[in-house]
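Next up: the structures, one after another.
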Structure 1
Amino acid sequence: MQCIFCKSDSKNSKSVEHVIPETLGSKKIVLPKGFVCDKCNNYFSLKVEKPILNHESIRNIRAWYQIPNKKGKMPTVSGLIAKENIGILMKLYKKGKLEINPEKENQRNSLEKQLENIYNGKDFSPFIYKLDIYPPQKEMSRFLAKMALEFLTYRFLSNESMIDFIINSSHYDTIRNFIRIGKAPEKWPYSIRRIFPIETQMEHPESGELVMFGFGYDLFLNHRKETYFVFLFYGVEFVINLGGPSIKGYEEWLELINNISPIIERNGARLVEENDGTKQTYVIRGGNDLNKGRMFNRNLIEKYFA
């Protein structure tokens, strides 16, 4: 058995690999032991995943929606006391305990005064927490590329010849090397856009109950038969090309299909704006039908090459 990244012998590797990190709430999409060697697994955890998972914009989302890391610990939310310009860190523990600390220790007295005003019902400056997603470009590129190659492998776990092609063909060497060492090319562009509000819910695929739409992912072919990986995180869609450092083909694809999402409308779902008389909500209705996505791809490719 070979590692899909460094191609070294990995039959004695001890770790499974979560394609979507556990820290983002994923438990099910896992590559068995040996597909990623322990050395690569440890390196990626520290150098590829950690810079993104600990970045303020991602960490705030994780903390706000109570997504623990794989050890069960909750991250802190970074915020600001507006008028006082005091940076604060807020952490909510499982038992309901709320802890608020200043980012700078010399501002602790000012923070405690604000908290005292809240407790006594006096005027106080509002606390602002930014829930937006703006990860660093290169770090996010490597993070997306890693998930993309792993998910491609996951899709073909039962196809030995395809796994052999993924590992030993030079076709994926460029993205493989970019993931491993972050060079050649220096940059790997990706598409980023918000496609629905952060508080959007979805129908649970089993119970049908409404739950938060946290994340989603898929592979798809565009009209030029290029393979793309799409990762959707709290309404922000990221798309990266597995074949090379360009997203021009994806931008063309968006124009051809009126800017629909490859993970929502392409697979038969839709964004619905609803109002129950008290508040306005957004819900993703309809199932995630991969067969509809494949037929969408086939029809578009046939039409494009007709």
Structure 2
Amino acid sequence: MQLVTWNIQWCRGVDGRVDPARIVADARAFADFDVLCLQEVAANFPALEGSHGEDQFSLIAERLPDHAAIRGVAVDTLAPDGTRRRFGNMILSRYPVLQVLRHQLPWPADADVKSMPRILLEATVAAPFGPLRIMTTHLEYYSQRQRSAQVEALRHCHAEACARALGAARAFGDGRGEEVQDPFQSQPQTVSAILTGDFNFRPADPLHARMADGFDDANVPPLEDAWQRVHGTIERPPTLGVHDHEQWPEAFACDFIWTSRDLGPRLRAVETGGRTAASDHQPVRVELAP
């Protein structure tokens, strides 16, 4: 199983050109991914540099017809013409998608900086080894207060999902031993999870260590930085500013893949890209044994 995560900067490359087709092509060149997690996907935002307001959610989905496309809209606002402007994350999965959840992350007031709503998009997929929660997010850049609150929310979402799985919720029937196909129908629950995205903190930031903290319930598997699990103390390559030196004079890493500890034995590879200039970020790939 191969998963790629990438902040695509509304499909804007270092050359200033917005090109969803190039994003898909470069992602495919990087890996034959089963799951693709994207951040900074835009629709109807012509004010974004280089954009004409194209619906990037749809354009990317059209170019990956063998993947189920799931939108995670964090910003949803009214345009002057009455249409909606949307900005957020996306998951595309070659595996069947069993359930989708969209968690709005905390947005505490912080009048000193600009900020936007943020979301955690979660999809439970039927991976080769069983149900697997795939989560992707993009935490606030400008506000430390909001970013800290959002890290706690990510941890809460993981712990809550594990509690459902560990509780082994039973299926409710209709009294005749038949399962009812209604919104109360039980869906597969699992402690196994992959969390990806642009976290807007660096590896040495205390928030990175906080993400890896254990939980009060010892049965909840902690989230581990997949790079550290595979590569140990080897310094990771930068994921931002590799080619875009105008926005980012210093290149650094802020895009991570976290895996629940139970997935550790399945981890085979973690790799950071370095060649593409289709975004200011680089994609990151993880490979797990089936």
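A few remarks follow.
- For relative contact order in percent (Cα under 8 Å, 6 or more apart) computed as 12, the structure of 1, 2 it came from: 1
- Which of 1, 2 leads on distance in nm of label points 7 Å out along Cα→Cβ at positions 222 and 238, largest value: 2
- Source structure (of 1, 2) for mean count of other Cβ atoms within 10 Å over residues 14-21, computed value 18.5: 1
- Identity of the structure behind 14.1 (criterion: mean count of other Cβ atoms within 10 Å over residues 62-69, calculated), options 1, 2: 2
- For 2.8 (distance in nm of label points 7 Å out along Cα→Cβ at positions 46 and 150, calculated) the corresponding structure among 1, 2: 2
- Identity of the structure behind -5500 (criterion: helix-only ellipticity at 222 nm (-39500 (n - 2.57) for each DSSP H run of 4 or more, over all residues; to 500), calculated), options 1, 2: 2
- Parent structure of the calculated result 14.9, 44, given that Rg and Dmax of the Cα atoms in Å, for residues 22-125 alone is the read-out and 1, 2 the choices: 2
- Label whose coordinates, when Rg/Rh (Cα atoms, Kirkwood Rh) is calculated, return 1.01 (choices 1, 2): 1
A short reminder: the numbers here are calculations on the coordinates, not readings from a lab. Treat the numbers as computed from the prediction; the structure is a model and nothing was measured. Cβ atoms are built from the backbone, for glycine too; each structure is taken alone.
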